[in-house]
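Listed below are the structures to be examined.
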Structure 1
Amino acid sequence: MPPRWPRKPDRKDPDYRRLDDRMNFAIHVAIFAAINSGLWFFHNLQSADWPWLIEFTGVWLLAIAIHGIYIFAIADYSPVSSNR
């Protein structure tokens, strides 16, 4: 069963923003894991010389770490006020 949101989804809702950001982070981690595990699998299977692979994985892992730090430590999910 997919998760259900009890009210109309709105980016102005802090709880919805928090959930949306965490779901986007989880998708980011899943894509990283799928692509990098595939690359490393073929790298090891073929004994290929891919010197760029370590840097590629490291840079992407650093990006995920920064993304995670922002989502879990820095992001402000206080209610958005509309001054109109």
Structure 2
Amino acid sequence: MAARAINKLFVGNLPWTIGNRELKAYFSEFGHVVSATVVFDRNTGMSRGYGFVLFSTQGGYDSVTNRHNHILEGNILSVQPAGN
């Protein structure tokens, strides 16, 4: 049986200076983060401006989605449930 990522979020409008470590640090304030991955362009190595965060619990996921604004280094993040 495949694991379902029901506590996974899409995070858009990331500043280009944010890497996996910074993304995880920000969202860890809301609950235990299993993984935080920023998507990078293979050719340039630059951030593509979005990533994914997976929480170990529904509580952490809910804490993030119940908050209206998330701001990281001046950017208002777009946070939405991630499809598999």
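If you work out distance in nm of label points 7 Å out along Cα→Cβ at positions 16 and 64 for 1, 2, which one comes out largest?
Comparing 1, 2 by distance in nm of label points 7 Å out along Cα→Cβ at positions 16 and 64, the maximum is at 1.
Using the calculated result -5000 for helix-only ellipticity at 222 nm (-39500 (n - 2.57) for each DSSP H run of 4 or more, over all residues; to 500), pick out the matching structure from 1, 2.
Of the structures listed, the value fits 2.
Of the structures labelled 1, 2, which one yields 18.2, 61 when Rg and Dmax of the Cα atoms in Å is computed from its coordinates?
Only structure 1 yields this read-out.
Work out the source of 1.7 here, i.e. which of 1, 2 gives that when distance in nm of label points 7 Å out along Cα→Cβ at positions 8 and 72 is computed. Could you put the intermediate results ahead of the total?
Numbers: 1: 3.5; 2: 1.7.
Answer by label: 2.
If mean count of other Cβ atoms within 10 Å over residues 24-31 is computed to be 12.5, which of 1, 2 is the source?
1
Comparing 1, 2, where is relative contact order in percent (Cα under 8 Å, 6 or more apart) highest?
1
No value in this document is a laboratory result; all are computed from the given coordinates. Keep in mind it's a predicted model, so treat the numbers as computed, not measured. Cβ atoms are built from the backbone, for glycine too; each structure is taken alone.
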